[in-house]
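Scrolling down, you'll hit the structures one after another.
What follows draws every value from the coordinates through simple rules; no lab data is involved. Model, not experiment: these values are computed from the prediction. Cβ atoms are built from the backbone, for glycine too; each structure is taken alone.
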Structure I
């Protein structure tokens, strides 16, 4: 490895897929060298306009009153939307019915159409629908409220204290790439995301620009890989 082969990966590939598929031929910790975190995608709990849910607490109360009777959509079995809602339901002590779609956009569109009442989605997928009044954003899964949606409470403050979920994108190099080359790649990546034009383009796409050191990305990968291993096992989630 000489630094001329690098890859951009999302956390689904890096930390969810290895816990859902036993036949993959690579190991994210063994076969790759972390370079830098690039950006995160913040997430939100969405509800159709014809539902009665205005906060996470409303959904939790309704689900406790009617266990298993409320459907939620996801991008498919084992998708980030599936994991987010499974984690939410487990933490809240409620039972919801999973309706898998063939992609996140289709799931979001059906919430907007009133075909399904709720779901979790990356804000980049649903921001335009929210701003256009086509669906309701009833909570964000960040630690603090977002400047883009200052009137929308966090899920943590509006029904489920401590709940947090996001996704992220990172740059990786092949294992064995010399450390001085990794350091150079990291410096270039951090400089790139600090560029105002690059930041603007990423933010326009719904990303929150980050940047990190290589060790920070490595630690984040190990932490999330272990967390999703535990969540997927405890909740019996399968990539059907």
Structure II
């Protein structure tokens, strides 16, 4: 794993996201990019534009960012970058991801709960991208991934071995069980929770496809179960 993008509004769970990113860089040189979005100012004045786009953080946010820097500095193989992005669109995101050489996106729970249109647009664009996305769960510290449960959706014809092969490129955990999702995911939560308990599952896996229409519905299964969810794009599995 080389480069990791974490869109953020700098809430408390950003520290767990950075610690998790560091843990799974596998000793290779890595850039962890914290992307902070802001709207494009509605002005023709250059000075006004600069004033409105000048980054500002609260003391609590600055403290969190400093803690993130300390965590990354201690690794010796990673660097932390803070990217301030004005506006968001599909071309902007694609160019940014290509420029950064992004290998993984991490979404924190707080970021997924953001209601601002700028952040919801960013999340929808990411869900329609082909990059692997790690949706974090409820823990406040870094995550240890060992045993995975593969959620197999009917419209995504991929077996465990195909998905495991892709996962092996970036992670060391193994898929030890699977659940075929043939009805509403909410209705299956009790059965999935039982499987998780029996097999000591600590991460969920899904394969997704790009939605034909914009505004792809965001998955909530890891919110219901409290576990991280690694979402890989089906077209990247060979």
Structure III
């Protein structure tokens, strides 16, 4: 508040449905909600287990990395494949972040280990129980139009239409799809660091009207929840 910056509490969850990798965004969640905090701790534990398995696979191939070294790179954050890629580069096993994924860490590669996921339906319900809004992240990146149409039916509140992977055609398509299904829209840079030398943070301007509409929806949702509690 002192800096004049508005912060929206949110979360991105990796989920699966019908063997699809689906990312769900939660906006305006109650970040003190005990259930969502429980799941965050669970995800952190599972990410650590995954890192241990990946390091063991790399060690078996003769690439000597220690888990402690990788955890140092993760710092206070949750450990993930990007930190392992950083360690591979630092130790001279690969020359770039992309090479680390292409040779060892990417899907189907020798050191790949699947990520722990919950179902997409469970993720949407979890966000709703935390009084948040559930959006489908970057629908045009890995999903077909038919996949998106089917996912809308599980109770999504909106679609992330503005994203680095979306060209103007995709943006317009998903905007019209959102209007047709009475859904909200959002957008973002999807910034996860600039390891690839393509820092997108600050390069995407999102209309503030998107936020205003989300706030209206959150207000209505929480009013209904409070009314239901009063009736019990």
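Can you say which of I, II, III returns 17.5, 48 when Rg and Dmax of the Cα atoms in Å, for residues 40-167 alone is computed?
Computed on structure III.
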Q: Consider the structures I, II, III: one of them gives 44, 18, 13 for Cα extents along the principal axes in Å, for residues 88-127 alone as calculated from the coordinates. Say which.
A: III
Q. Thinking of I, II, III, which structure, once distance in nm of label points 7 Å out along Cα→Cβ at positions 16 and 136 is computed, gives back 0.7?
A. II
Q) Thinking only about relative contact order in percent (Cα under 8 Å, 6 or more apart), which of I, II, III has the largest value? A) I
